[in-house]
Structure P
Amino acid sequence: MRILYIHQYFAMPTSSGGTRSYDLATRFAKAGHKVVVVTTSSFLKQYTFTDTWTVMEVDGVELHVLNLEYSNKMSFAKRALTFVQFVAKSTMRVLKLQGDVVLATSTPITIAVPAMIKRTLHKVPYIFEVRDVWPEVPVAMGIINNKLLVSLLNRFEKRIYRRAAHIVPLSDDMKRSIEERTAVPVKKLSVIPNISEVVRFGKYDTGKSILSGLLGFTPEKTVLYAGTLGMVNGLRYLADLAAHMLRLDDSVKFVVFGDGMEKAALLKYAEEKGVLGNNLFFFDPVPKSQLSQLYYECTIASSFVIPVPELWANSANKFFDCLAAGRPILINHRGWQANVIEQENVGFVMHYDTADMPVEARRFAEYINDKPLLQQQQAKALLLAQQRYSLDIAAGAYLKILDHVVS
């Protein structure tokens, strides 16, 4: 079959972004299907784009790349403008392309527009992948508070789901939210979680140390955060934890690799807390292909979100990367990920309220010094990645849905 794959933020292992779409697209191509990805240059910094559209082939996948910049540092208004630009230009592009099925992956929710128009004009069915539940999440965060706009977005969301041939949320919590708010038939919903790419994260050099080179010393215990430094992530929590750990156990070092609109404020906050350059260190993001080495060198890795329950349904790349690397995962929220961590014994869940930090930090200090437990969790994390979240499992589930939709 010919699959049109729409993803505004398509990234490859040589990029510093999530590679779910790349991993699935290349696996679809290996299964004998023609895959055409419509995307932007936002996370393809390793290439130079001068024309409005560039067509290129990468690892068996045909890319149609719109020269359009996007950054996590952009204001919400600027991001909204890029969404509109991509909708307009990608719709015209998709209408020129032949396809048996469209796979549109959010965010933003506007990614559904070209898929819906393709369905209406060319009778091509589409699958809608839900990475974040819009508009529920931005409304809960207070980003969108205009009642009329919220009503319009809710109606738009329901229309997307009604017209989709199938819907793929990335977590059971997302699926539950969609069912409760939109009355979508259960048979149209299939959860395919994010991917633990165990092969990629199994590639590291035991005789090499990126952290030692960057820090100037070899840390005894390391907590890694590799990801976006945005409002959603709430990394002041990490700085608060570092401040308490400086007093409880200064051998624990926190290293952050990432960028985003909150980075400058975080650096200032960390400096005010007295942890910047002491036990908390910030570095620029690295390509996905280098993350395996960093995860190998760390003791545990982490993922944080602000205390907004609607965000706890997310399917964070960091969670799955930790498992793929065989590293325990530290989080500060409830939801399905907390349940998995506690049920499968693959990490540590802290309370989201910073008022509880004195108690939580002491609990964490005990945890990170429990070497037998950490070794046990390492093995369990990798096994969970292989048995539940592997690329083979995700691609196999998707190929069944694609075959069903097209047939």
Structure Q
Amino acid sequence: MIDIKKIDDLTLVYEKIPHVKSVSIGVWVKTGTAFEKGFPDGISHYVEHMVFKGTEKRSARDIAEQLDSVGGYLNAFSSKEYTCFYVRIISEHIELAVDVLADIVINSKFDSKEMEKEKEVIIEEIGMYEDNPDELANDMINEVYWEDHPLGSNILGTIESVRKTKRKDLVEYVRKNYTRKNTIISVAGNFEEPELINMVERKFRNMKKGNSAQIEIPEHKKIGVPKFIKKDIKQTHLCLALTGPCQVSDDKYAFGILSSILGGGMSSRLFQEIRERFGFVYTIYSYTQAHKNSGMSVVYYACNPVNTQKVAELVMKELKGIIKSGVLEKELKRGKQQLKGNIILSLESTSARMRRLASSLIYYDRIIALDDVVKNIDDVNMKSIRYTASKYLDFNNITGVAVGPEEFDFSNIGS
């Protein structure tokens, strides 16, 4: 059973699952990197860190120990379009979980001394990603593809933007964005409905009202130029990016299957051709990244620098082959089963169900039934695969990022 309640502008969505003994609770604030205009880059992520550093009634140690002591798990993550704070816990301790989440989201102190310490932690986090070439390539492809667009900003920010962020910036950003109208409480698992509603009413009663502070993200019109980052490493790590469907597009089902056929596992075309047949790579895959009004499709691989160009040519050959000839019936069937399997198996966990409820409301303002998702996947046919391939795999709009010891020539990609 899934239900939605409005509690004085605050949205509560929940799914009761009687046969489990746990519950997942998430506080989703509809703000992220794409909504940071007027603030230092990475401020959403900075706030995400700082809420764990103490409130008026809990120290940072209290926040960690209170949930750890009952076997709970507390964490958070930032994205381009939202920030989530969540707890997984045994159902009997749900009130503690709701209390801690409300406390850190509403009453964080943003202590100046803690903030200065956390700056160094975030700078170390940035350094960790920059030292990891595959993470760096997959991060940088966002900046390159969405050049000069809010979606292109790095979630972590930069060392410079983190260093210049002041306490007043965090306080003002939270005041503007962490409001009842901008927040969804998502719950999935075993709980008593009246008790849950009462808990949320009580624990979140002091959350600011305010308005929904979201600004309209502009249309993405310009793909950035390719970028090479020199690193003294053994392999070249390369991402190639083309357009992709946005999160609310009906094309996403056919394109998701297409991406799976192309590079979604060991049976995919890229894996079989480039790793199994030629042995040029150890890792190669494709994925899509969809936001509310824009999307990107990416192929990633890592290989010996002497083979980088050969692999790029083989990737382009596979992409052009799909546009020209489509896919095989057996590939389409396998792609459908793989996509449905991934979705259905993920919903075995309360955390995944909690996330699905919130993201459905964020992007669609309603709950998309699982049966509807499965039907949309089943309705994909050879014609829709060809249509989405020709629509989004536009070789006049392709860009890339290469990280490695030798510069990569992007000039012939797409030709």
Structure R
Amino acid sequence: MIPIRDINGKVVGFTGRKLVSTPKNDPAYEAKYVNSPATDLFQKGQLLFGLYHAKKHVSEKSPFIMVEGQLDAIRCWTEGINQAIAPQGTAVTVEQLRILRRHCPRLICCLDGDAAGGRAALRMLPLALAVGLEVSFLTLTVGKDPDEFLRKEGKAGFDAFCQKAKGAVDFMIDQLYPKDGDMSPESLGRAQLECFEIISHSLSETTQYGMIENMAARILHRQPLREDYVRFKQEKRGRAQRQEMYQEPLPESSDGPVAEGLPSAPGSLEAAVLVLILRFESIRKSPDLMRIDPDSVSSDTLEGVLLTRVLAELSENPDWIPGENSDLIAETEQERGIYFHILADESPLDEPDEQFLDCLKRLENKRDRKEIEKIDLRVSREMYEGDAELMELITRKTQLQRNIDRRKSGR
């Protein structure tokens, strides 16, 4: 039985391993490990195993090391690698990455060598870029895990192995670009678009174009690649603007005090949600807060950037009070102007909880429309393999549209 602690060291759940004596009719019989059921305190997507221990040992030169499982992390600790952490048996979430970013700007991801490990890391990369986390990747030999590696090589061998970690661009190209057997223009184009999409999640233009330069140096066509990325960004921005044009307006009650006086994008959903969270404790404590998908929060406005940081603060400290750690929430003069303007505003708002739920529905619709746009792009450019995958894309698009229609109708 392994205790799971939150960031303050309190035990909030357990992981247990199936025993020989586990009855075959037990629901947990098929699982190798079983976690405590989800509770208000134990949400797997908001916890990282070992974080309470590891956060005491990290620095920019000694970053977190993410391994696959809890036993891998414990093995690392016994060898003196105290920065090891592990997700709770699920895909890494943006909330987990936000928490890591607050303690250290760097992360080394130690992967299993199989294809599934590579795909999982690739899904994590845009989330890491979106929260400003610099990630590098270690890939173990297929069939090996950190426990086996450390038994054979020890801490010195693992430290040397960490020096060979690949940066995000090299890892991304190795995962996405076709190997020598398939160098057709179509396959190269698909890989380039996937790389562009990942890179575009970074909040920093400097980081984005730095990654494009590294990518160009690796694939040896610098100028066309930069021009292609500029064109990709313009097309993406155009799709987002068209999407906003067809998106239903904010409810009348949200057009008033919620957005009044905000310096940028006063009618944006991000601005409305930010105001509601900052001004109302009932919303900060609401379980519906976890429905906010980071992919639905636009980073094109300062309110969106502030909202991302506020959500990260609340995921780490649910008792956070607006005004605390303000230098971590609002970093620039313009951000501070928006942030403190909201905190100082005491104008009344009607039914804030209802407004918040309405904004959540609209954010979810926004997220689903973005996915529909991606599906349409893949279909129009024939970026799929065979009729079966095409049917999956069409089915997914139909389901997303039904979700949007259901939310609009209030069902």
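Bear in mind that the values in this text are calculations on the coordinates, not laboratory data. This one's a predicted model, so the numbers in the text were calculated from it and none came from an experiment. Cβ atoms are built from the backbone, for glycine too; each structure is taken alone.
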Distance in nm of label points 7 Å out along Cα→Cβ at positions 91 and 371 from the coordinates reads 6.2; which among P, Q, R = P
Which one of P, Q, R has Cα extents along the principal axes in Å, as calculated from the coordinates, equal to 64, 49, 42?
-> P
So semi-axes √(5λ) of the Cα gyration tensor in Å, for residues 139-282 alone, computed for just one structure, reads 40, 22, 12; which one of P, Q, R is that?
-> P
Test item: relative contact order in percent (Cα under 8 Å, 6 or more apart) calculated as 10, pick one of P, Q, R = R
Compute Cα Rg over 2.2 N^0.38 Å, for residues 163-218 alone for each of P, Q, R and report the one that scores greatest.
-> P
